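Peer 1: Next up, some structures in structure tokens.
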Structure 1
Amino acid sequence: MESNAPTTKNTSAFFAQAGIAFGVSLLTMLVAIFYLPSDPWPKAFLALGTLFLTTSAFTLAKCVRDAQETQYVVSRLDQARIDRILAEHNPWKEVG
């Protein structure tokens, strides 16, 4: 029986690395905006753009994850249906 299930989970070290990388990159961007030699309005615009980019990246990642999980559930249901049909099938059963 073939399964499309993910076989491995992320390790805690990988999760920590991803979290730290996200934090460092966001902090670096905000510090760069803060020290930008410009008026407050362009800085505010860049800060709002950074905020919007960050939230939309989280939303996109969640949508991709949800789509993959849905596909996994659908494939498991299809496999269960096929298994049930094969289990109930009797080629030696008389017709009629």
Structure 2
Amino acid sequence: MNLDIKALHFTLHDDGREYIEKKLGRLHNAQANIIDLLITLNKDANQFIAEATINFRWGLSSHVKEHETELNAAIDKLFDALSVKITKEKEKVQEKR
């Protein structure tokens, strides 16, 4: 799985990157099904916007977006949404077989 993390309108320090990599552990059972995970963190006036684009091995791409006032809370919500999205997509693929 290729991982790309971008920060817009603020500097993402090492502790932020480490927090994201720690959260990736939640997706370890699905990493074989994911080609790319592109994470973009954006700081707006009073909130953080966490977005992720997932490219699956079977050719599907999905996008997830979450808003929160604190960076770690936005990352938490993003990975919660990613877990749900990945599970749903895996179930769809398994049903087609």
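Read-outs: derived from the displayed coordinates by stated rules, not from any lab. Remember, predicted model here, so these are calculated numbers, not experimental data. Cβ atoms are built from the backbone, for glycine too; each structure is taken alone.
Peer 1: Have a look at 1, 2 and say which one yields 1.00 for FRET efficiency 1/(1 + (r/R0)^6) of positions 50 and 74 (r between Cβ atoms, R0 = 41 Å, to 0.05), as calculated.
Peer 2: Derived from the structure labelled 2.
Peer 1: With helix-only ellipticity at 222 nm (-39500 (n - 2.57) for each DSSP H run of 4 or more, over all residues; to 500) coming out at -27500, pick the structure among 1, 2 it was computed from.
Peer 2: Going label by label, the one that fits is 1.
Peer 1: Let me ask something else about it. Computing mean count of other Cβ atoms within 10 Å over residues 66-73 for each of 1, 2, which one ends up highest?
Peer 2: By mean count of other Cβ atoms within 10 Å over residues 66-73, the leading structure of 1, 2 is 2.
Peer 1: From which structure (1, 2) was volume of the Cα convex hull per residue in Å³ calculated, if the value obtained is 105?
Peer 2: Value 105 for volume of the Cα convex hull per residue in Å³ corresponds to 1 out of 1, 2.
Peer 1: Related question: Among 1, 2, considering only FRET efficiency 1/(1 + (r/R0)^6) of positions 10 and 58 (r between Cβ atoms, R0 = 25 Å, to 0.05), which has the greatest calculated value?
Peer 2: Sorting by FRET efficiency 1/(1 + (r/R0)^6) of positions 10 and 58 (r between Cβ atoms, R0 = 25 Å, to 0.05) in descending order puts 1 first.
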